[in-house]
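Below are structures written as structure tokens.
Throughout, read-outs are computed from the coordinates displayed, never taken from laboratory work. Remember, it's a predicted structure, so these values are computed and weren't measured experimentally. Cβ atoms are built from the backbone, for glycine too; each structure is taken alone.
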Structure P
Amino acid sequence: MTIRVLIVDDQSLIRSGLRSVLEATEGFEVVGEAADGAQAISAAREHCPDVVIMDLRMPHIGGVEATLQLLRLADPPRVLALTTFNTDDLVLQALNAGALGFLLKDLAAEELIAAVRTVAAGGTALSSEIMMKLVSRAQARTPTGFNGLEEKLDSLTDSEREVLALIGAGYTNQKIAVTLHLSLSSVKTYSSRMLNRLGLDNRTQAAVLAYEAGLVGANPTRGK
């Protein structure tokens, strides 16, 4: 299956570089480019991409607002945020807007390809720098803040908690099903219930929470 990609960045050199990497790799088709958020929304409506690689700092409409608008479309694409900045606020704004991944622009070509494939499949893709930032945020939590988070997590069933941990690790629903020996429909049900219990809008917010709660890295498995 070919993954259709829209590249959004206000620098033509960056767009050309990303296009070159993707077009040199089997299984990808670059269906369009955009230089700002407004163009991105228009191009997404026209080309219906599977994945939008979204720069976050752009004129007119920035990447965070563009992501919010893209995800309101009738057939929304999946968004992979890409930027030279990795400040806490920017990371959380992008992820809370619904981006399924966040990478820095100094990434290797292989990392880009893997991230686009992961996001296209519905998984989360976070660079190692972003992962460390989220872990640092978790370690810096005050006892009161962490207790509040624990109360939310205590409302989850064991299965919902396992699914949350694997979402935080970037697993797709299919990979979660294999890891936990569950049907795909069961994974979707547990994921939906988990989001509702935690008051979250999407699985990327769930991934952030999983990092903040220290759930990522346990690599849970379930025997039959």
Structure Q
Amino acid sequence: MNTQQALELGAQIQQLQALMIAFVTDGRTKEQPGEYKELYASVHVALEMSKYAHPNPHRSLEIFWAFCKLQELKTYSSRRAYVEELYADILLDLKRIQAHKPTSKNWVRANEVLEDELSPVRAQWLKAKNFIASSSPDFENAVKEAINSVESCLMILLNEPQGTLGKMIKRAGLDEDIERLVSQAYGFASNKSFVRHGGTTASSLGKLEAEFFFEFSASAIVYIAAKLKSQSADA
């Protein structure tokens, strides 16, 4: 995606958000549902082509309004906050593209693998990236989301929605040394304060460690997806 495409997609997303907010606050008009459906479809295709998971499940404004009532989003402010949060990670990444910030090659490779049944994992992957690159970075959560992305891939490919990486990796049929590396990375993240669990001492994780785990997890995702899909094809 180039700078102009990122700018245009960001503008479309913001238009979509404006329609959502207007419809569930005090700015509703009869034209909005039709405008929303047309814009939603355009944004969905653009996100798909750019390898982003679409975080907005509300295909119509009526469905979104029903969701607000079901979730008891009773105040205008709570509805606005929900809409703003929906696309926050994508908009942040689009701004980074507009600013010509470099993108990790491993990010591109992993994101290309995360398609079809693995496409839901893209949201976790994007969070990991943004936790590192944000103006207020959160390195602990970057490590957590990166490792969780590997775990989610295993859950989907092994059809174990309640599984944990530590257990699933043993039956994935990977190279023994690579299995050990992934297990050790998972163990490291689990043992570090404030990563997968709480802690009582300050975290020692910094940008270097977060970037290491981001790149390592990308390589693990590419390898695991190819290995398990190959095993499935041979079965």
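Among the shown structures P, Q, from which was the value 16.6 of mean count of other Cβ atoms within 10 Å over residues 20-27 calculated?
Values: P: 13.2; Q: 16.6.
The correct label is Q.
Taking helix-only ellipticity at 222 nm (-39500 (n - 2.57) for each DSSP H run of 4 or more, over all residues; to 500) from the coordinates of each of P, Q, which one would give -22000?
Numbers: P: -16500; Q: -22000.
Of the options listed, only Q reproduces it.
Which one of P, Q has FRET efficiency 1/(1 + (r/R0)^6) of positions 4 and 68 (r between Cβ atoms, R0 = 35 Å, to 0.05), as calculated from the coordinates, equal to 0.55? Don't jump to the answer; show the numbers that get you there.
Working: P: 0.95; Q: 0.55.
So the calculation was done on Q.
One of P, Q was used to compute volume of the Cα convex hull per residue in Å³, and the answer was 155. Which one was it?
Numbers: P: 124; Q: 155.
Structure of origin is Q.
In terms of mean count of other Cβ atoms within 10 Å over residues 116-123, which of structures P, Q is highest?
Details: P: 21.9; Q: 16.5.
Greatest value across P, Q: structure P.
So if we calculate distance in nm of label points 7 Å out along Cα→Cβ at positions 28 and 164 for every structure here (P, Q), which label has the highest result?
Details: P: 3.4; Q: 4.7.
Between P, Q, the highest calculated value is found for Q.
Hey, relative contact order in percent (Cα under 8 Å, 6 or more apart) derived from one of P, Q reads 19; which structure?
Details: P: 15; Q: 19.
Here the read-out was taken from Q.
Where does the value 26, 15, 10 come from, among P, Q, when semi-axes √(5λ) of the Cα gyration tensor in Å, for residues 84-155 alone is the thing being computed? Don't jump to the answer; show the numbers that get you there.
Values: P: 26, 15, 10; Q: 19, 14, 12.
The correct label is P.
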